[in-house]
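Engineer: Got some structures for you, see below.
Only the coordinates and a few stated rules stand behind these numbers; no lab work does. In this text the structure is predicted, and so the values were computed from the model without any measurement. Cβ atoms are built from the backbone, for glycine too; each structure is taken alone.
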Structure P
Amino acid sequence: MVVKTVTTNRKAYHNYHVGETVEAGLVLTGTEIKSIRTGMVNLGDAYVRSEGGELWLWNAHIARYDAGSYTSHEPMRVRKLLLHRKEIRELISKMAEKGLTMVPLRLYLKDSLAKIEVALARGKKLYDKRETIIRRETALEMARVMKERRGGRER
């Protein structure tokens, strides 16, 4: 089983507290999968919405395929996610009762099939984002200080 990550949604980890993750398939056209294989995808503002008992991926940008003809796909079109009916029901109920949203985390090719990893997430407040940034900066500073100390002893 060969898994090649095409793109990740780094914004999701900054804007949301990420919880349970699920792997889903995507309904794509021919030019979309070719464009995905070349890595021309952006999940920055993408989210998942439920409509009519199905899950749909919104705002995912898959660029037009250069070698495609005039019948190429629309880059921002809504795409259906493929999951088992039981999984869809569970996810929709969790979204409704706990006030969670679903965001895509990464898009990857698994044995030549496009898969997307989506997660139930809760939005972060501004102070949560600041706290995360401060924690990351302190960890970097500690690592830098430790590196300097180790370098000083070895001389």
Structure Q
Amino acid sequence: MEGVRVAKADDAQRCFELAEEFVSGLALRRGGSLLLAQSGDSTGWISDVARFGQLLDDPDRLVLIGTLDGMVTGLAMGHVEPLPDGRPLGHLDACYVEPDARGVGLGRLLLDGVVGWLSDRKCVGVDGAALPGDREAKNFFEASGFKARLLTMHHTFE
């Protein structure tokens, strides 16, 4: 049975492990390493276990964990950031489920948890990122009602 709950302080080590898996997967994809480098503070949580404890106390951030048969196998994180006009915009920082635990709806429960939390905070919407060629992530977002609003084109100087 799958479930989702807000992460607690004693979940920090497991959250850190899942975040490392998530980041490792991103870094291998086209555009992933540049996205991670560009993210700065929004991915500061990947630096160490203690950082997760700080995130749990931040009222503008949410860390959820997903469980499958009682084992923590997923992680989702989101935060609120004000637009220049003051309206809040939600950001999905991570939504990750270990490969062996995919396909049972845990990722959707995690995503719905973050989206619901951001909606409760009166955000005008939620942004999440899918890298080029990551059809699985794109399909996941689209099945959850997300639509592309911006495509960033890039040219690398060697």
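Engineer: Quick check for you: by mean count of other Cβ atoms within 10 Å over residues 79-86, which of P, Q is greatest?
Structural biologist: P
Engineer: Given a value of 15.2 for mean count of other Cβ atoms within 10 Å over residues 87-94, point me to the structure among P, Q it was derived from.
Structural biologist: Of the structures listed, the value fits P.
Engineer: Something else now. Out of P, Q, which structure matches 19.0 when mean count of other Cβ atoms within 10 Å over residues 63-70 is calculated?
Structural biologist: The read-out was computed on structure Q.
Engineer: Now, a different point. Can you tell which of P, Q yields 15.5 when mean count of other Cβ atoms within 10 Å over residues 15-22 is derived from it?
Structural biologist: P
Engineer: With relative contact order in percent (Cα under 8 Å, 6 or more apart) derived from the coordinates and found to be 32, which of P, Q does the value describe?
Structural biologist: P
Engineer: Between P, Q, which one scores greatest on Rg/Rh (Cα atoms, Kirkwood Rh)?
Structural biologist: That would be structure P.
Engineer: If mean count of other Cβ atoms within 10 Å over residues 55-62 is calculated from each of P, Q, which structure is the one that comes out at 14.5?
Structural biologist: Q
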